[in-house]
Every structure is written in C-alpha cells, then in structure tokens.
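These are the structures in question, set out in turn.
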Structure P
Amino acid sequence: MSAGNGTKPRILVVDDEPRILRFVRLSLHALGFEVLMASGGEEALKLAEAENPDVMILDVFMPGMDGFEVLQRRRAFEDLKACPRMPVIIFSARSSIADQAFKLGANDFISKPFLPEELAEKIRSVAVGGK
C-alpha cells in the first residue's frame with residue numbers, strides 16, 4: 001500500500017448512490033485513507049487507469065455498466081497490460097452474490113450495511129502484498 005512510503009493509501013470507491021459514496025468517503029478519510037470516488041462503471045475504469053489506486057471498492061448493482069462488468073474489464077486490462085492486479089472488494093446488500101464476485105476475480109466481499117472499521121480491515125487485508 002502507498003502508506004509504506006509515507007502517503008495515505010488511495011482507495012477508489014464506486015457506487016451510484018451519492019449518500020453511500022459520501023458515507024464511505026468520510027469514514028475512510030477519518031481512518032487515514034485517501035478516497036477517490038466514481039458514480040459509474042466507465043468513470044471507475046478511467047479513474048483506475050489514470051490514478052492507480054491501491055484498492056477498488058465496487059458496488060455491483062449500478063445502472064449502465066454493473067460492478068461485475070467493471071471487475072471483468074479491469075481484470076482483462078490488467079492481463080493485457082501485464083500489470084499487477086489491483087485488489088477489488090465488492091460491496092452489496094445482497095450477500096448471495098459473493099460467490100460470483102470471487103469467481104470473477106474479486107479479492108474480498110463485504111455486505112451492506114457495514115461498519116467503517118470492518119471495511120478498513122478488509123482494505124488493509126487485501127492490500128498487503130497487493131501492489
């Protein structure tokens with residue numbers, strides 16, 4: 001994680017609901033993370049490539065490109081460019097989709113609602129050795 005070089009770990013949070021983005025941004029910022037936000041799949045893919053965050057936290061059910069497609073496209077990009085895989089945590093109110101998320105290459109899953117400290121622990125866990 002970026003924190004090893006004295007900077008805050010950079011987290012890209014992707015969700016189409018502004019109140020969830022705000023909650024996660026404020027919570028993670030208070031816990032020492034730098035937070036980038038995207039409200040849709042295309043924006044998330046562009047930010048991931050341009051900003052190279054340490055971890056992506058990705059909602060599944062979004063209009064247009066859903067989180068599963070974002071994850072598949074990101075993994076295809078990483079394979080094509082032969083670059084390290086960005087750790088991805090899927091978050092959703094539907095815990096039944098966890099298996100599908102893992103099959104598509106997610107590193108972890110968290111059910112909504114969640115405690116900010118729980119999310120921070122998952123971020124630290126997937127980021128260790130991730131980049």
Structure Q
Amino acid sequence: MKRMLMLATLALPAVCGAGALDDCMRAEAQSPAVSVCLQQRLSKAEAELTRGENQAAAAMRELDQITGNRYRARLALSQSGRAFKTYLDKQCRWVASSYASGNGVDQARTACRVDLIEQRLSQLAAHAGN
C-alpha cells in the first residue's frame with residue numbers, strides 16, 4: 001500500500017501538469033515559447049472568467065428576483081468566487097512546489113491556473129444556464 005501511495009505521489013506532478021502545459025509543449029519547441037503560450041492562454045482564460053462571472057452573476061440576480069431572494073443565489077455565487085480564487089492560489093502554489101525547482105516551476109504554476117480557470121468556466125456555464 002505504501003509503495004502504491006508513493007508511486008501515485010511521484011506521478012502527481014505529471015498529472016497536474018496535463019492540459020495547458022501539454023498543449024503548449026506540443027505546439028512550441030523552446031521553453032521561452034512555451035512560457036509565452038501559457039501566458040497567452042492565461043490572459044485569455046482570465047478574461048473569459050471575468051465574462052463568465054458577470055454572466056453568472058446576472059443569471060443569479062435574475063433568479064434572486066424570481067424567488068424573492070429566498071436562496072440568495074447571487075451571494076452564494078460571490079462567496080464561491082472568493083473561495084475559488086483562494087483555492088486557485090493555494091492549489092497552484094502547491095503544484096509549483098511539487099516541481100521542486102528549475103524552469104518548470106513557473107510554467108507549472110501558470111498551466112495550473114489556466115486549467116483550473118477553464119474548469120471554473122465550465123462550472124459557471126453549467127450552473128448559470130449558459
């Protein structure tokens with residue numbers, strides 16, 4: 001059991017880095033170009049997150065109006081957004097730390113942020129009726 005846990009722990013950085021990092025590494029041969037690719041993806045994801053949060057907030061405001069604010073959907077969304085940002089920072093700090101050192105740390109952190117923001121966008125769209 002301990003051996004399996006150790007193997008899973010060792011494989012974790014590779015799993016956590018899947019997604020944006022893999023996409024950019026396949027598209028770009030040089031490390032600086034990978035970093036640029038990741039930064040572009042992050043900028044796009046952050047802009048989409050702002051739009052997605054605004055759309056979800058509008059949908060939750062409408063829901064609150066329809067239900068007489070009985071469920072406080074807008075407030076719950078706001079609290080969820082703050083919790084997500086805390087999680088995003090702490091999770092991606094941990095992912096970067098798992099790389100220990102080297103050039104991959106910043107790329108891992110950026111890729112983590114892209115991947116988690118894209119997941120959040122999917123959740124916002126699913127629950128806000130978009």
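Comparing relative contact order in percent (Cα under 8 Å, 6 or more apart) across structures P, Q, the highest figure comes from Q. Here volume of the Cα convex hull per residue in Å³ was derived from just one of the structures P, Q, and that gives 96; the source is P. A value of 12.8 was computed for mean count of other Cβ atoms within 10 Å over residues 62-69; which of P, Q is the source structure? Derived from Q, not from the others.
From which structure (P, Q) was helix-only ellipticity at 222 nm (-39500 (n - 2.57) for each DSSP H run of 4 or more, over all residues; to 500) calculated, if the value obtained is -29000? Value -29000 for helix-only ellipticity at 222 nm (-39500 (n - 2.57) for each DSSP H run of 4 or more, over all residues; to 500) corresponds to Q out of P, Q. Work out distance in nm of label points 7 Å out along Cα→Cβ at positions 86 and 110 for each of structures P, Q, then name the structure with the largest result. Going through P, Q one by one, distance in nm of label points 7 Å out along Cα→Cβ at positions 86 and 110 peaks for structure Q.
A value of 1.4 for distance in nm of label points 7 Å out along Cα→Cβ at positions 46 and 70, calculated from one of P, Q, originates in structure P.
Every number in this text was worked out from the coordinates using simple rules, so none of it is lab data. No experiment lies behind these values; they were computed from the predicted model shown. Cβ atoms are built from the backbone, for glycine too; each structure is taken alone.
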